[in-house]
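K.L.:
Next up: the structures, one after another.
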Structure 1
Amino acid sequence: MDIVALKKLAEHMGLADMRAGRQILRDSRGWREGEICVIALWYATVRPTFHDEAILCCAATKETEFRGKRFEAWSRAGLLLHNTGRQSTIVWTPIQDDLLRPQVASLDIMARSSTLSVDGIGYEIHFPSGDLHGQLEFRNPMLPALVNIERALYQTGLTVASETRDTEALAYMEIWRQYLGRRLE
């Protein structure tokens, strides 16, 4: 996991860092200017074998107040594209629903599978919270629950790309779609 890229994505989305709980917001001088409370957060690295990686994130906050200043609750999804040899592309958009949460909640983590994967696409998903830090890694899913998680990740990325109308993000989503092939149907 690229810590520098995670920090950049967090900052673009209005977070102090990639973790749940209370976060102190600081200005360019490092002075405290606000406080938010992240109530839900996940981030995932998308790893296509023959293309650049991306980081996808979803976060939600609750309303807070700091020194008389109100910070509205929000839910956002963001996408960071690692562009080999160029500056990373970072986009985010407000969202209504976290598509990944219900899919992960229904996952049988002890499911049996004999799938072998060499090339294709892989995922590393992190769920940091105050009580638990979970991590889920898989490649080219065949189990229905993992296919549903993959679809939720893809749909979240597609929402970010479509809502922001960013040409690089839209192009990346087309590459990602090709890796999914029939699993997207």
Structure 2
Amino acid sequence: MQKVNIILEKLHIKRDKVLPFTFAVGLTLLAFLDSAYFHNTGIFILAILVLIIIIGLITAIYISAGFTVLKSLFLLSAEISLLIFLAQSYCGVKIVSTSSDYALQGLILLGIMYILYEFFKSLRQSLINRLKKVPQSKWSFEKVTIVSLFLVSTVAVIFVIYQVTNPIILDLCVFNR
């Protein structure tokens, strides 16, 4: 290993560039050997494997973003449940007045504002904690791509949660009278 380090120093090659170079040379060697001896079947198999790895990576990023969002949401699930319970209990009451409807709408609005504030505060803290794991050295294309995919996945999970909770809130009797 010392001899390799000495050769790298003499050639002025940084250690972090050796692995991508080795990978590129290996792929080139595989392509030449495949075209000469295996009738291009290896490239097809390699393309499928690379596609599977990319899809697996994107899936892992999406799952990680989902866990981050759900962790923040679980902290607020009691408030959301209480708000929906109060509204559904009110809808079951036989005595109805317009002022009570407006009061409940205001209470729901205030509750949703509080829940959203606490959710995004908790989500921001979770994202900061998750992104602290990314090394703070120079941000390469790969780091920017992975962090961007993570943030896009986070927004996608939040949108899915919105699509589930929006009909529940809008179906309350206060908004249908």
Structure 3
Amino acid sequence: MLSERDRRALVFLGIAAPVLLIALYVGPQITSLLSGSVEQSQKQSRFHSIYGKMRNFENWQKELEQKQADLHIQVSNTSDDHQVDAFVKAVEDAGRRAKVQISHFRQLPRKLKAVSGSKKVATQTVLIDFVAQWPSLVTFVKEIEGMTVPVVIDQISLTKRIAENKPAISATLQLHIYLFPEAA
């Protein structure tokens, strides 16, 4: 028979042995999970880098939207040709609304203008020939100036003429638009 002291020693060993085995076997696995592997730390570092860039992009996007609203322009990420075509269509629509008879569009060769430092921006000069009554002409010019395309009216040539037994104005409008670089 076992003495009281031997029983306590066996109970202690019965409890301590599994605890010790669990601690020795499971402990390193738990530690590696908690501390993370090299691969996991690399992934976490990459995640934080990408997340930071995403936050910067969101901030830049908000700033761009605010600047566009302040300047009353809309940045386009389409090709230069598409931007010019969209502008011509918008001018034609403005001409219909203002009751202006547009007879001809001419596009001069594109130019690159230095903006700041070594950066350059493309501009497209457009000549528009049309006939209108004075109030329609003023409305038409105001609509062009109100477009969300960065446009500068360089010159307006006016000639008085008679159209449909009414005095009218034959005009040539020279303007240029700024073209945004195409998105990559």
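K.L.:
Given a computed value of 206 for volume of the Cα convex hull per residue in Å³, for residues 7-110 alone, which structure among 1, 2, 3 does it belong to?
P.N.:
3
K.L.:
Of the structures labelled 1, 2, 3, which one yields -9000 when helix-only ellipticity at 222 nm (-39500 (n - 2.57) for each DSSP H run of 4 or more, over all residues; to 500) is computed from its coordinates?
P.N.:
Label of the source structure: 1.
K.L.:
One of 1, 2, 3 was used to compute Rg and Dmax of the Cα atoms in Å, and the answer was 16.9, 57. Which one was it?
P.N.:
Of the structures listed, the value fits 1.
The numbers here are math on the coordinates, done by the rules we state, and not lab data. Computed from a prediction, not measured in an experiment: that's the story for all the values here.
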